[in-house]
Structure P
Amino acid sequence: MQYVMNRIILSIVLIFFGSASLFAQENSAISLSLQQCVQIAVDENINIKTARIDREKSQHKKAEAISAIIPKINVGANFQDNLSLPTTLLPGEIIGQPGTTIPVQMGVQFNTSANATLSWVLYNQTAITAIQLSKKVTQLNDLGIEKAGEELAAEVAKLYFLTVTTSQQRSLVEENITRTKRIQDITKILVDNGMGKQVDYDRVSINLENLYTQLSNVEAGLEQQHNMMKYMLNIPLDKTIVLTDVSEIRLLQSMPGVMSDFSGHIDIRLLESQLEINRMNRKVVNSGYMPSLVFTGQYAYQGMRNEFGNYFNDSPENKWFGSSYIGLGLSIPIFDGFEKRSKSLQAKMDFQKTEALLSDRKEKFTADYQNAVNNYQNNKANVERQKQNTALAERVYDETALKYREGLSTMSNLLQDEMSLSSAQANYLTALYNYREAEIKIMSLNGDIRKLSEPGF
């Protein structure tokens, strides 16, 4: 009996710890680096999924274009019951009655036919060019997926650093609250011992409440940023995520150099691909002036009966007549009311428009890159300055707080130094995020943004 009780108790303990372990696994936080976030977003984000669907659709469009030059076979059958036979007029000369016409009913009541028809386009320049065009459209969709991935990588990286910066801001506010509560406790003791003023206690209490409000706002913003990150990564909102990379990591390992060739940029490649598509669109239209050649063939059986009952009887009258033919069809366009001419001119305008956009985009990228480098250098210097300024503000605050505890400084001076410290901290975090954003901008321009999703970044 004791053995049975021990087994029962052991089973209950195992079930309890197993359930607790499962609960812990279900509620465990998901740790994510920047590279992991970008990779998950590229795999799961709805924009990438729709871009892949567009590419798959273009593959089917290419198959549709190829089908135009593949032989086509159709099989058909027909059954006809002539309730009233058609009448035709024959000349009377055939029976020796010149100058008259004789009405004669032609055909039989039941007519059945079955046929197999072959049609094969031997030459059609429009169809051939359309196949080439469909391949270019598939390449354009491939570039579309790449562009969506790069844009998503940049957005995820910005959100990642905004979130970790906000998390860092929360930690700083919590430190300020701890520091201010310590000053509040000291002020309370001074007031209770008649060595301090109640107004000083009220001032520090107001400042503490402001910090609590600031902390509440920061936490609300941080939660919103986490939710947006979960949405972009297709992670359930009830899951907890932890971003492991810190805001101080550098994305660019060296100073960006001079760059004037942006031919590898995804936008330039997209426009060049679109330019080629515009050119081929016009070629498709102009191909309509070329003749086309089609091979056709048919094999058919026909049965004609006056009585339906003989259709399936094996009798001399139950005969089927075969027929077949092969042939070539040549079509030469002569005049279409200037339809192709109008379409060709429209395609030419599209080509010229894309060509102008391509030239303008190249010039714009040169200016954007130079501005991005200048912004990068400025923000890098700002980060160093604000970092030093924050350290200085913290030393000044600590010294003023020490003097306040010794009665050598006023509460006004302490609160002013605390505001300076909070301002310096905020300026540092702002400069740090702007620095990361400037790096992401340069990586988007020089094509390095795609490296964010590569292992080992």
Structure Q
Amino acid sequence: MKRRAAITIVAAAALLAGLSSVLLTVSCARPVPPVPSVPLSGLDADVRAVIQKARDEAVAQPESGQATGRLGMVLEAHTLYQPAVLAFQRAIRLEPNEFAWRYYLAIALEHTSRPEDALAAVSDALRIRPDYTPAVLKRGALLLKLGRFQESDAVLEPLLAQNPNSAETLYNLGRVKFAQGDFTVAEDLYRRACEAYPTYGAAWFGLAETERRLGRGAESEKNYRLAESYKDRNPPSRDQLFAEVQKLATGIETRLTEAKRLMDRRQFDEASRIYKDVLAQHPDNPDSLVNLLYMAQFPNQSSPEEVEALYATASRTNPDVPKVYLYYGTALASQGKYALAVAAIEKGISLKPDDGEAQSWLADVMMRQHRPAEAIEHYRLALKVEPSFRPARLMLGQLLITTGRSREAIPELVPALQGNDKMTPVFLMTLAQAYANSGDPAKATEYLKQARPLVLQSGPPQLLAQIDQGLAQLGSRR
């Protein structure tokens, strides 16, 4: 009995010692920080409401990492990165084993110009979930940003081995090799990234920069042009976690910015959906009305009835905005209603006479009406306002040629050769036609020979046959 009692006493002492240790650890631990305050002044009303709701929920559930983490997600979705950092740090204290909070924290820290802290956060996240590819890519990119090239290489090489056709991994590894001065390998990686995703603007730019270092000037210039054509185009994101953040973005300004970005990329279906959603809540929103009218000229975007409804609202609520009438006119022209289109565009010009775009559109409609003399006049008015308006200059030159005024076309086309873009070969070919028609085959041959290498570099391939046919007709070899 005495021995059993002694054992019990020893066990109790050990238990008390352990309990004291736990209590000491708890008492010495830093307290969980409070739910961060968020400055809401200046924000869109919709954004204020969603942030306030998320914060109220976090305050009402002080022990919930999920509630605080969601607040951080809402803040990150609206680019309020500084308070988002505080929210994610609090969520991590409440739920230390949740991968998402550490990953989102890394993104927020990077946006607050703290790459070292962001690297630490994403490294912690990967200890919980080492197979999340977007986080591995993020770690490799942060190491590159910090100049730790060998470490970045060691992170990205295994990722590429797992998926050799990942455009993002190829691009990021290309950046590492470029930074290390290994331009031959960088060129191969950038080229493979462009092959994996042909409209990857940043990869084309990286390829152009690398080729310039390797002394391949002609290829470099071609790829710089492609980079400009595909500017801001990236492969579809595979980051499912960050997609959850993006879904929380709200507010009219956020939606309008995204819709404009999609419209500029000619992703009209997606842009139209956003603009129509905005109009459901804000029926008089001028950006949505005007841009929906603009997109109505393209196939399958708006029915004639929808165009009329958009115009009725836009002209009633924004009667002094010239683009309301201009884009109503382009929509009518796409329906073949040319007389009504001319009247609408002329109304826009009456409000803004120095609008080169409107003058060019009026010329275009008059061409469809078989009124070439008036079309020429309006193309010239467009160029008087905007001399660098290359599409209008090309259309004017071609129209002068087709109406038997080739000599007049030459001085209109020559200024376009000061620029260099994907339209340059077409300008050269049009000039060649004008000179050939004017009885100067030597000049025509010269311009066709200038156009040929540009088409070989950047296309389109169908122009090459036309150039070669023109040279043959002029009695010249390539």
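Every number here is computed from the coordinates shown, using simple stated rules; none is lab data. None of these values were measured; they are calculated from a predicted model. Cβ atoms are built from the backbone, for glycine too; each structure is taken alone.
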Thinking of P, Q, which structure, once P(r) over Cα pairs in 5 Å bins from 0, in percent, for residues 196-259 alone is computed, gives back 4, 17, 17, 14, 15, 11, 10, 7, 4, 1?
Q
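Quick check for you: by relative contact order in percent (Cα under 8 Å, 6 or more apart), which of P, Q is greatest?
Details: P: 23; Q: 6.
That would be structure P.
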Figure out for me which of the structures P, Q the number 14.6 belongs to, where mean count of other Cβ atoms within 10 Å over residues 52-59 was derived from the coordinates.
P
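With Rg and Dmax of the Cα atoms in Å coming out at 31.3, 126, pick the structure among P, Q it was computed from.
Values: P: 41.4, 149; Q: 31.3, 126.
Corresponding structure: Q.
Starting from the value 21.1: which structure in P, Q was mean count of other Cβ atoms within 10 Å over residues 164-171 calculated from?
Details: P: 18.5; Q: 21.1.
Source structure: Q.
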